[in-house]
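Each structure below is given as structure tokens.
Derivation of every value follows stated rules applied to the coordinates shown; laboratory data play no part. As the structure is a prediction and not an experimental result, all values here were calculated from the model. Cβ atoms are built from the backbone, for glycine too; each structure is taken alone.
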Structure P
Amino acid sequence: MTNKPLLTIVLSLVLLAASLSFAQDKVTMEEYEKQLAEWQQRLDAADKGKADCGTANEALTSEMEAVQAETDKVWAAILEEIGTDQAGVDAFRKDLEALNARCDGLLALTPEELFKKRDEVEAIAADLAAAKGNRIAALTEMQNLIATIEGKLTQINNKMPKAVYDEYTVIVGDYLWKISGKDQIYGDPTHWMRIYSYNLDQIKDPDLIYPDWVLKIQREVGADEYLVAKGDYLQKIAQNPQVLGDPSSWTKIYEKNKGIIGNDPNLIFPHTVLVIPTE
């Protein structure tokens, strides 16, 4: 009798626990079904979005093809207008790129090295001038490339010295013949005229120089200079294509260098540095 109430209580607790467990399982299932429904909605939305994107992509592709076709049509008209084809444009671009690369190579040189490349700089400038006369040069891409090359040529010309020379400081006992004969100068005393004519701004009398004077020792002949060789005379010098290319222009050379030549235009000395008129 005394154990019956206890048994009843235990059974009641077991039934209550089972009831609670079933209720909890039922809530979890409902939440799961709710989440499943939400995910299904998102999946359906994604499928719809994918379909919409496919449609939009097809429309965009079609539009891009139409734009490309119109671009090709306009480009073909441009090429016809300037009298070339795509191969001509590509070849023109390649030539300009080659000029641009040559400029880069020159800019990497020292001023002294660059001075020795004056002919190449002039050749690049001439090639660029010829290219600018081509109708393909009217294309914006080519104009930009030409402007780049012109800018580099300006840098090259600014970097290039007008002359290349060393300096020598006169010491006691020096005279031009002696200086010219020194190994580090010309190694030949008969070249003294080169020192004299190149330093006319300082030397007024070739027999009169002073210690501590700093003389310029010419190493390379500049673009507007000419170093007289044995057998030269003014008409012969003027006739030289690299000078004036006209023997009758000898008087221009004479007038420009009258201070060093003197009153007799028929008498010029080897190793004299003459200034060539540029106008």
Structure Q
Amino acid sequence: MARVQVPEADAIVDQEFSVLDHGFVRLVDYLGGDARIVQAARVSYGGGTKTFRQDRGLINYLMRNRHTSPFEQVVLTFHAKMPVFVARQWVRHRTARLNEISGRYSVMEDQFYLPDSAHINAQSTTNRQGRDHDPLPPEVSGELRNELASEQRAAYERYEDKISRGLAREVARINLPLSLYTQWYWQIDLHNLFHFLELRLDPHAQYEIRAYAEVILDIARRVAPLACEAFEEHRRKAVSLSGRELDAVRSLLGGAEGIDDAALRAAAEEAGLSGKAIERFVEKLRSGTQS
């Protein structure tokens, strides 16, 4: 089987996409694309080349029914530069392979993340791990921003001083702040990339890692546009209901036995569903199945 080549992806290989103030993401290499996903899915029964419409339908079927292994056939390798605190959230996704710059071998670069005023917010009163939506007053955020910058400069000056006095790099680095930029090569298959994106594009995720996730999704769209379209439809924009939540929805509709199928079909059509998708929608509300 010939290597899958995607002209849209080839066009951006090694191109840097800026993120935050000093960060970036670039696609170093990729293996496979939408064509590889459908080839892998059809291998069990020897299906040949299909139409674009059939490929889209198959990829949507795979995503909707969580048949994940065909998506694992597509692999993307990224070079990314991000603040250390973003990297520590990012590395929680243990299904990738990475190699990070080492502060033992190299003198760390004098670059730190400094949030702009729009992202200097008070602690949220409803979310223990997040910010308020609204930024602090300009005079307060400006003062805090200046303090952050001053503390970053001082930390790096002390780091350089310790190195100049002969201290080992691996020791000199230990007081550098989490705002310091680091870099790595990060390789992941498309199935696990979608899991990363589902979590890190969520509005509850920290702004800075969401900024990287948005750029990564845009790059992934160049590699596998149909798969990314299916991801957005069936994962990113979808909602999973618990049993009790589904019962509540049924109750609003008159109970499982009182659901007006005609009204549901009309609503589904208005939302853009058609054919089998409408019947699946009605069946989900009747039986609670997630297929």
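Of the structures labelled P, Q, one was used to calculate helix-only ellipticity at 222 nm (-39500 (n - 2.57) for each DSSP H run of 4 or more, over all residues; to 500), giving -13500. Name it. It was calculated from structure Q. Among candidates P, Q, the computation of relative contact order in percent (Cα under 8 Å, 6 or more apart) that gave 12 used structure P. Could you figure out which one of P, Q the value 2.0 for distance in nm of label points 7 Å out along Cα→Cβ at positions 110 and 222 was computed from? Of the structures listed, the value fits P. One of P, Q was used to compute semi-axes √(5λ) of the Cα gyration tensor in Å, and the answer was 95, 34, 10. Which one was it? Structure P accounts for this read-out.
For distance in nm of label points 7 Å out along Cα→Cβ at positions 38 and 190, the calculated result is 10.7, so let me know which of P, Q that is. The value was obtained from structure P. Largest in mean count of other Cβ atoms within 10 Å over residues 166-173 among the labelled structures P, Q is structure Q.
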